[in-house]
Structure 1
Amino acid sequence: MRVDAIILARGGSKGIPGKNIMDFCGKPLLAWSIEQCLQAQQINTVWVSSDDERILETAEASGAKIINRPDEFSDDIATSESGWLHAIDYLKGIGIELDAVLAPQVTSPLRKTEDIEGAINQFFKEELDSLFSASLADDLYFWEKKSDGEMSSINYDYKNRKRRQDFQKQIIENGSFYLFKPEVLRKENNRFGGKIGYSEMELWQMFEIDHIDDVRMCSALMKEFLIK
């Protein structure tokens with residue numbers, strides 16, 4: 001079974017300019033995802049798809065192979081699905097057929113190679129078609145504010161509040177990585193389809209870098225839990 005990693009890393013970032021190659025704990029943010037994938041035994045090759053020359057240079061320097069992504073798959077309205085499909089078609093054009101794609105998110109560096117390896121083993125053992133990384137929480141209570149200003153509980157009944165130990169654990173799609181069969185992506189135009197599973201990660205690994213304040217928090221977590 002051939003599994004390749006396809007990392008999408010476009011150049012435009014409004015929240016943090018140059019985010020994908022910014023320094024994070026001593027190396028470009030992108031490099032963390034590349035290295036984590038390169039160390040996973042089941043991954044054949046790591047590819048980085050980007051429209052940005054600096055990102056592509058950083059990817060090659062970090063050990064990945066590169067795919068030049070056209071502007072039509074890189075603008076603000078382009079979906080991740082379109083970027084993955086372009087990459088899969090590119091690989092098919094050079095004679096590479098994949099059984100599964102691992103798609104890590106650059107902005108979620110708080111992962112271990114063992115997380116990736118465990119997810120791939122689970123994917124094939126359970127004969128899944130798609131999988132997402134997840135964190136579990138047993139005391140996560142969601143509310144929403146309706147248009148009329150009224151507050152409403154979403155995932156539990158506040159009028160019949162259960163004890164914490166009786167509350168069902170919530171599965172949080174943490175966005176660290178996805179795993180899917182190319183044919184599922186092509187058929188559904190969605191990363192999810194067929195038999196869907198999730199691979200559990202620790203709760204602290206759910207945090208990602210979207211805004212400048214996230215950098216400090218994720219840096220502290222990286223240094224506390226992952227950097228030896």
Structure 2
Amino acid sequence: MKTQVLLFTTLFLTTLGTSCTEAQRISAPTRQVNEAVELKPIADVPLTGRASRLDYQSIDPSSGRLYIAHLGDSMMTVFDTRTQKVVGDVKDLKNVHGVLAVPGLHRVYASATGSNELAVIDDQTLQVIARVPTGNYPDGIAYASAEKKIFVSNKNGKSDTVIDAATNKVVSTISLDAEAGNSQYDAVSDRIFVAVGGRNQIVEIDPKADSVVGRYDLAG
């Protein structure tokens with residue numbers, strides 16, 4: 001049994017980035033076609049390693065490379081979506097969970113929960129160039145591009161580790177008061193949003209001040 005990646009092609013695209021005024025000029029039949037999205041399998045490609053757990057994925061749209069956390073084999077697989085081939089594997093990432101490609105820095109970040117660290121990987125050589133200590137059980141990763149900081153959520157540590165992307169040094173630790181997971185950066189608001197499952201909340205972080213500025217309860 002092999003680990004595989006299933007690729008899809010989109011037959012119809014949604015209308016994205018359309019203003020309200022523009023949308024009003026689109027006829028109803030056209031909108032219905034544009035809003036219909038159908039995915040069709042085009043390939044089922046074997047990956048390297050054992051048939052064991054995979055986790056986060058992150059794509060670099062400029063290169064077409066998909067970075068896949070192969071948690072069960074403690075490595076990150078680099079898959080070229082254009083040639084549909086494995087480019088290589090980055091090993092010695094113990095129980096890797098989170099993966100985030102940052103093309104502007106030519107870096108890929110991976111959270112190794114087995115060693116409580118963030119691995120910094122060169123996207124050209126696929127070599128680990130730094131290992132930065134985090135809190136207990138690092139998971140989600142977000143990059144605040146305006147501040148050039150990496151934010152790593154620590155599930156068991158109930159915190160967020162803030163890392164300077166230029167120096168690969170920890171600059172701050174933010175208490176989240178509960179188990180934390182997936183993290184996303186919103187460039188429009190310049191905010192980090194973290195899923196804090198222990199409280200059923202989305203927590204909003206200001207990356208300039210490295211502080212929590214909002215907590216939003218998710219009922220149920």
For the read-out Rg/Rh (Cα atoms, Kirkwood Rh), for residues 62-157 alone, a value of 1.09 was computed from one structure; give its label from 1, 2.
1
Can you say which of 1, 2 returns -1500 when helix-only ellipticity at 222 nm (-39500 (n - 2.57) for each DSSP H run of 4 or more, over all residues; to 500) is computed?
2
Looking at relative contact order in percent (Cα under 8 Å, 6 or more apart), point out which structure of 1, 2 has the largest value.
1
Tell me which structure, out of 1, 2, gives 19.1, 56 once Rg and Dmax of the Cα atoms in Å is calculated.
2
Working back from 4.1 (distance in nm of label points 7 Å out along Cα→Cβ at positions 70 and 118, computed), options 1, 2, answer is structure 1
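Read the figures in this text as sums done on the coordinates, not as results from a lab. Just so we're clear, the structure is a prediction, and the values are computed from it rather than from any experiment. Cβ atoms are built from the backbone, for glycine too; each structure is taken alone.
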